[in-house]
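The data blocks that follow each hold one structure.
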Structure 1
C-alpha cells in the first residue's frame, strides 16, 4: 500500500484550517515540500508545543511525504522567536537535508501564499495552488499525523490550545468529538461569568455558538473572552448590520487595501473597492466583488487596518460567495509583482494583539498530559472541505478506539472517521455519537 492510500485510510486532513484530505497532495509531483509551523493566531501555541515535543515524528512525516511526491527540497517554516522549537527540529535533522526557515514575528506569516514566497521566492498564480509551481505545503500537525498513519495509527485526536480567560491555559491532545464544555473544564473553567469562545483563532476562527458542540480534527484551539469584549461583540454583529454600517460610513481611505498581505504580495485584492459593492445594485456588485476573489480572509483589513472599525473582510467573503454562486471565475491580471512597500507594512504580532485587546492574556499554555477520556464523543462526519463521510457502523454497535466508523464513497473527496474512544454507538445523525464502556 502506498503512502497516499495509507494516509487516506487513517483519515488524515489538513490541520492548518480547512481540513482538506491530506492524501490528495501525496498523489502529485513536486520539487519542494514545506512544513508550516509559522503559527500566527494570537494566544494559540499548539504548533510550537508540537514541534518542541514531537520533532522526530514531524521530520519523519516530512521525509515520507517529500519522498512520495518526489520533492528534493524540504523546509520547515518557524518563527525565529520560537528558539526551543527550532533547536528541537535541528536536533533531529542534522544531515542538512531539511532546511529551517525563520520568520519574523509578523501576521500572517503562516498564510500559504506568504509562506511559499518567503521560502522559495516564487509566487503562486492568482487563484492557484502551490502545486502549480511545484510546491506542497502541510501544517506540522498534518505531517505528525502522516508519520502516525505510516505506523498504522489513525487520527483520533487533535492537538490544541485552550487559552484566554481561563484558570489554567494549556495545550494537549484532545479526543476528536469531545464537547467544548468538557475541554473548558480541563482548563479549570473560565475566569469570567459571562464568556464566549472563539474556535481555532481570534482572526480566522469562528465564534462558538453551542458549548455542547464537539471539537473536530481541525480545531486548533479555544480562546475564551468576556462576552463584552470588542471582538466578541463584532463577531456577533449581524451581516446585514455590517453591510449597512459599511455602506453609510466607508470613506474609501484604502488603508484596508494598503495593509492587505495578499495585495502587498502583488495580487489584485482591494477590500476598499469591494466595500463599494455595498452601495450598488447586483450588477454593480459583481464588478467590485471581483477584487475580493483572491482574499485569504486573514482579518487584517477588518480588525487592524480600518480606522472606522468597519467590516471589509466580511464584505470580501460575501463577495466571494456571491461570485461562486454566479459561477464566476478569476478574470483579473495574471502577472504578479510584489509591492515595493511590502517589507515596511508588515503587521507585528505584539502590535496586533494590542489592537485586539488581548495582550494581557498572553501565556505559555504549557503541554498537558490527559489522564482521562470523555464519557461520550460526537464524531463529525464532515469538514469544511470535502464530502460527508458515510457511516460503516450502526446504532447499538460496540466499537473500539481507532476503529473505522465512517468513510467517503469511492471517488468522493473526503476523509475517513475513526472512534476516539471505545464504547457503544448510541445514535447516528450528522455525527456519530459514542458512549464510553
Structure 2
C-alpha cells in the first residue's frame, strides 16, 4: 500500500498523531482500527534511516495485536534468540537465551532494518484506516488554555494548516514537542551519553540460533561499550556508546576517529570485523536519557521518545515505543467511550508504563557501575537468573523483579524510582 497523501483530507479529526515512528504507528493503528478518525503526520518521507534495530521478545503481543506478525515472519530480518555480554578483556558469559523463560514462537524476536520495519508499520497503519501525510512537519501543538485542540503543520509545498482534534498524540520522538513547550522534560544527569555507529558488510556472525544474537562488548575504557547486531543483506550494525566525558570531551578527531580508537580498545570486536567492509560513514547521535514529568494532559498524550528515552544498552527502545503506543491507544479509546478527554483519563496508563521503564533503567544503571557484573550477580544469587532473563526479554509488565533488584543493590547503587506529576 502507498501510505500517504500530500495533504490532510479534512480539518477535524478524532485523533492527530505527530510522528510516524513505532510509537505513533502503534497508536494510530489501534485507534483507527477501532473506528476513530485518525490522522498520522510525519515530517520525513518513508523509508528513512533510523538506528535502533534490535527488538525484545516482549514486543510480540503488541505486534500480534497490530496484525504485524505475518509480515514480520515473511521478512528477511534475522531471528534473535539471545543476548550475550563480553567483558573488556574479551571473556564472555553464557548467552542469555530467551527460551529459558519463554515458550513457543514468542521466545524469538527479530533484528530489524529500521527503514524497512518502520515502513512496514506505516503501511500497516494505513491498512487499519489511518490517514497518513508524509513530509508534514508539525510546527506546534495548539492549546486553548490548558487543553490541546490541534496542531499547526507545514506541508511539503510550504502551506501552513491548522487542524483540530479531540486528542493530540505527541509521538515526535526526541523533538518532544509538548514536553519542550510545557517545560516537562527532565534529563537524567548520570546518563548523558553519545553514540557513534556504522555498518559492516561481511563481518563475523554466529551459527545456528546464535546467528542473530545481540552481542554487547565492553571496551577497555570505563563505562563504554559496543553493540553488535546482525541485519539482513550480510550487514552488521556496530555502535559504540558512552558518556560525553569519555567519547567527546578533549578529542580532536571526528566520528570515524572516535569509532576507530574505541574499536582498537575492544579486541573481540576487531576479531569480528577483520576482513569486512565498512558500509556506512560513522554517524554520531546524542543518547541523553530523559523522562517527562507528565505523560498526558487535557486533550493530549505522549508516546515513545516524546515522553522519555532510555540508554539503548538492552535494546528496549522499540519495545518501550510500541508498549507506550499500545497503552496510550487503550487510554484514548476509553476516554472517547466515556466522553472524557481529561488528563486523568488520557494518562491513566502513565504510572504503569513508567514503572516498567524504571525497571529497565535500574538494569542500565547497574551495567554502567564498575562494581557490577552479571557473572558476580549470578554467582551470588543463581536463583535470580530467571528474573534477569525476564528483564532482558522485556517482561517488565508481567513479572515481578523485586528480588532481583534487591540482589543487584548488593553490587551497585540503583536509582530511586521516578514518578509522574499529578
Structure 3
C-alpha cells in the first residue's frame, strides 16, 4: 500500500505512463522542495537534469512497454530542486501492480531512490577545490556531512585560517560553544593529545558546561585532524542533545568529515607550499621579483605614509667571480650577499633578489629620503667587506639606485623602474656609490 511508503527516509515516487507524478512520499517531496500534494500532477521529466533525461525516459518507456529484458540496476540521476539547485539521487524503478500501489490504472512505475548526501557534498568539495576556491571557504561545507543526516544536531569545525587565526564553521550553536575558549575544553584536549575525546557535562569546564546545559546538550564528541600548515590539529565537534541520537550515531558522519577535512588541509598545505616556492628565490631564500612586486603593492604604495622607497642594488665585479671561479663559488657569494643586506635593514624593510646579481630593498616607512640614503650607505659598506667561499677570499662591491615617492604617486613597476634609472646614474658616477632619484613630496 502507498501509505507504507509515506515515512520512509528514501525517495519514493509513482508515475503514470506519461511520466506524471501520481504519488510522492514525504521524503521525496521535501527533497525536491514541495509538499506531496504540490508534487502530484507534475511531470517527472521536469525534475531531471537535461543530460540525464534521455536515458531515464528510455528506461521508463521500455518498462512500461515490457520490452526491457534485463533487470533495472540503480543509477545516479540529478534532480532539480525547487530552488534550482541539483541533487544526486541513486534511483531504481519497477513496474508495480495496481493492488500494491492502490493507484488506479495500469503501467504505473514506482521510482525508489536514495539521496546521496555524502556524494553530493564530496562532489561540491572537489569542484570548489579544483576551481580555485580558497580552502577556508571549502571547509565551511564539512559540517554539512553531519547536518544533512541529523539536521537538529550540532556540528562544528575548529581550525586555523591561512594566517593562523582561529576560525569555526558549522551550526550556529556549535560555533558559539566553540568560541568559549577556556582551558580544558574537549577540542583543546583533542588538539593537544591528537586523540579523540568524548565528554559528558561533568567533563566540561565552566562556563562551557553552563552553556551546554542551557541548550539541553548532554555532551560532545571531538575528533582531531592533522594540519601540517600550522602544526596544531583542527578539530571536528558533534554535540549530543537530550532525547536526541546516541553519541555513537555520530561516529560515521564524524569520520567522514575527518577524511574530507584531512584532504582539504593537505590540499591547502600543498597550495601554500607551491605559492611560497613561486615567490621565493631558491638560492638565497629571499623573495623573487614576483614576490617583491606583491610586497611593494600590498605593503608599500598607499599604505605607508609619508614616503616609500626602493633600493635597486647591483653587484660590482661579480661577473669575474663566476668567470674565474665558477658558478658554485658565485652562488655561495650571492647567498652571503642576501644575508649581509638583510642584516643592515630596519625592522619592516624587505629584501628580494630580482635576478642574477641584482637585489632590491623595499623601505615601506620612510620619514624622509635620508632614511633610504642611510640604508644604501650601510648596504654599500657591508658588501665592500671580503667574502669567503670555497677557501677563497673575494672582493666585490655594490652600487645602489634609490627611488622614493609619496604613497600612491607611482605604481610598483614605475617605482622599481625609477630605482633602476638611479642605479644607472650611480654606476656612471664611479660604482661603489648610491644615487637618489626622489619624486616631489
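Source structure of the calculated read-out (relative contact order in percent (Cα under 8 Å, 6 or more apart), 17) within 1, 2, 3: 1. Structures compared: 1, 2, 3; top value of mean projected area of the Cα convex hull in nm², for residues 87-318 alone, i.e. the largest, recorded for 3. Looking across 1, 2, 3, the calculation of distance in nm of label points 7 Å out along Cα→Cβ at positions 47 and 279 that yields 1.1 traces back to 2.
Every number in this text was worked out from the coordinates using simple rules, so none of it is lab data. Keep in mind it's a predicted model, so treat the numbers as computed, not measured. Cβ atoms are built from the backbone, for glycine too; each structure is taken alone.
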